[in-house]
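Please find the structures below.
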Structure 1
């Protein structure tokens, strides 16, 4: 069976399918795949797509490095 990314008719459809298939693969960082799909895997990416992706990666890394403290209840 062929992968959706391999059978797409247009560059935009191919890149969209590629981004979605990345998110579904085992061992792939879903957060990073989402950033790639949102900013980079576009037929016509924004002129500052790399900067936007970098900023999103830095934000994701910061969130992962500093997870919220669990709430402690005093029952």
Structure 2
């Protein structure tokens, strides 16, 4: 990432959500509860629904164009 590219608060949140979903993927009950909390956040309902409907573990956040990498391994 270039030094002049600003990482938005939204990117930080998306990175955290995707990384958490990756970690909770095998525990569908915990993942469902987490995504229900995410749905309460304005602007993230569709994002949470997309993750909930996915049949495969989410890729790293950068795969989705998220610039924040602070929560990635």
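No value in this document is a laboratory result; all are computed from the given coordinates. Computed from a prediction, not measured in an experiment: that's the story for all the values here. Cβ atoms are built from the backbone, for glycine too; each structure is taken alone.
Structure summary
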| read-out | value |
| --- | --- |
| Test item: distance in nm of label points 7 Å out along Cα→Cβ at positions 23 and 39 calculated as 2.3, pick one of 1, 2 | 2 |
| For 40, 26, 15 (Cα extents along the principal axes in Å, calculated) the corresponding structure among 1, 2 | 2 |
| When relative contact order in percent (Cα under 8 Å, 6 or more apart) is computed for each of 1, 2, the largest belongs to | 2 |
